[in-house]
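Listed next: structures, encoded as C-alpha cells.
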Structure 1
C-alpha cells in the first residue's frame with residue numbers, strides 16, 4: 001500500500017499573504033464563496049497600564065493555512081449516504097460528483113469545514129490535492145505559490161520523521177477526531193488547541 005500523502009505547514013514562516021488560497025481558487029476556478037484552502041488569523045492578548053504608568057502587553061497574532069487534511073479517519077466519507085466521498089490508496093480523499101446529491105452531510109461532519117457546497121453545480125467540492133498536478137510530477141498549486149515556503153507536501157511518514165507529529169493548534173480542532181495527515185511547525189506565539197486566549201478574527205473568510 002502506498003504511503004499516505006500529507007501537508008506540512010510552518011507557522012513561523014507564514015505571513016498571511018493568502019497566496020496559497022488564491023492559487024487554489026484560481027487553479028480550480030472556484031466560484032465566489034467556495035474556498036478549498038483558507039488562511040485563518042488567530043489573535044489575542046492585551047495592553048496593561050501598571051500603577052507606575054508603565055505599559056506592558058502580551059498581544060499575539062499568527063496565521064494558519066488550512067484545507068482538507070485527507071484524514072486517516074475521514075468523517076466526511078463515513079457520513080456520505082451515497083459513497084460519493086471516498087479515499088484513494090495514497091490517502092487522498094476525493095468526491096465522485098456523479099454520486100453526490102448535495103446533502104451537505106460531509107460539510108457538517110468535517111471539523112475543518114473542508115467540503116464546501118458549490119451552489120452552481122449543486123454538489124459538494126473540496127481540495128483534491130491537485131491530483132492532476134501530482135500525476136504530472138508537480139506540486140499542488142498552494143504549495144507552489146507560497147512565497148515564504150511555509151507550505152510543503154509529501155509522504156506523511158517522511159514529514160513526521162523530519163518535522164514531528166504536531167497536528168493541532170488553536171483555532172484548529174483536536175487532531176484525534178479524524179487523525180489528519182498534517183504536520184504543523186507552530187509559530188512561536190501559537191496557542192494550544194482549545195485555547196481561549198485568543199479568537200479567530202476573520203471568521204467570514206474561513
Structure 2
C-alpha cells in the first residue's frame with residue numbers, strides 16, 4: 001500500500017518543515033489539493049506555494065485538481081512536473097483531450113470521481129489513464145468521515161480494471177485511517193490519501209506505517 005499524506009491538513013505556517021517531515025517519515029507521494037472556490041466551496045493554494053512544496057519534497061507530488069477550468073489549471077501546474085495530475089470527470093467536457101495534454105507534459109493522468117459519480121462514467125477512457133482517484137468524502141474540506149459505500153465502489157472498479165487487463169491504480173481520499181485501511185486494501189486500492197489522520201498524529205511515521213496493511 002502506498003501512502004500519500006495530504007498537505008491540506010498540514011501547518012501552513014511551517015509547510016516546508018511539514019513536507020520534509022512526512023518525507024522523512026516514509027511517505028510515497030505528497031498529495032496536493034488544489035481548490036478554486038467554485039467547483040468546491042473552498043480555496044486552497046496556487047502554483048507559487050506548490051512550487052515551494054515541490055522544492056521541500058523529496059517525494060513525487062500527487063496534484064488533485066478540484067476546479068472548474070481544468071485546462072487552465074493544468075497549464076499552471078504542469079511545469080512543476082508532478083507524478084500524477086488528477087481532474088474531476090464531473091467538470092470536464094473533453095476528458096480525452098485533457099488526458100493527452102497531461103501526457104504530453106510527461107505527467108501521469110488521473111481522473112477523480114465524487115462519491116455519487118458511478119465508475120461506469122469512465123469505463124470508456126480507463127485505458128488512457130494511469131490512476132483513478134475515488135473520493136470517499138464530498139470534496140472541499142479535510143477531516144470528514146469516510147463514506148462506507150466507497151468500499152463497494154473500489155471493489156467494482158478493481159474488477160473492471162482486471163477484466164480489461166489494465167494496470168490502472170486506484171487511489172482513495174477522504175476519511176482514511178488505520179481502521180479502514182485493511183478494508184480498502186482488500187477492495188483493491190493501491191494508494192491511500194490521508195490528511196488529518198497523519199498530520200494530527202503524535203508521530204507521522206507511526207501514522208503512515210499504520211496504513212501499510
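What follows draws every value from the coordinates through simple rules; no lab data is involved. On a predicted model such as this, the values are computed, not experimentally measured, just so you know. Cβ atoms are built from the backbone, for glycine too; each structure is taken alone.
Out of 1, 2, which one gives 22 for relative contact order in percent (Cα under 8 Å, 6 or more apart) as computed from the coordinates? Could the numbers behind the result be given before it?
On the way: 1: 32; 2: 22.
The read-out was computed on structure 2.
Given a value of -4000 for helix-only ellipticity at 222 nm (-39500 (n - 2.57) for each DSSP H run of 4 or more, over all residues; to 500), point me to the structure among 1, 2 it was derived from. Write down the numbers at each step before the final one.
Values: 1: -4000; 2: -9000.
It must be structure 1, since only it matches.
For mean count of other Cβ atoms within 10 Å over residues 36-43, find whichever of 1, 2 sits highest and give me its label. Could you put the intermediate results ahead of the total?
On the way: 1: 20.9; 2: 14.6.
Between 1, 2, the highest calculated value is found for 1.
Please state which of the structures 1, 2 yields 56, 30, 16 when Cα extents along the principal axes in Å, for residues 4-51 alone is computed from it.
Details: 1: 56, 30, 16; 2: 35, 19, 17.
That value comes from structure 1.
When mean count of other Cβ atoms within 10 Å over residues 28-35 is calculated for each of the structures 1, 2, which structure yields the highest value? Present the calculation step by step, with values, prior to reporting the outcome.
Working: 1: 13.6; 2: 24.1.
Greatest value across 1, 2: structure 2.
Upon calculation of log10 I(q)/I(0) by the Debye sum over Cα atoms at q = 0.08, 0.16 Å⁻¹ from the atomic coordinates, which of the structures 1, 2 produces -0.24, -1.04? Show your work: numbers first, answer last.
On the way: 1: -0.29, -1.06; 2: -0.24, -1.04.
Label of the source structure: 2.
Determine which structure produced the value 2.9 for distance in nm of label points 7 Å out along Cα→Cβ at positions 124 and 172, calculated from the coordinates; the candidates are 1, 2.
Only one of 1, 2 returns 2.9 for distance in nm of label points 7 Å out along Cα→Cβ at positions 124 and 172, namely 2.
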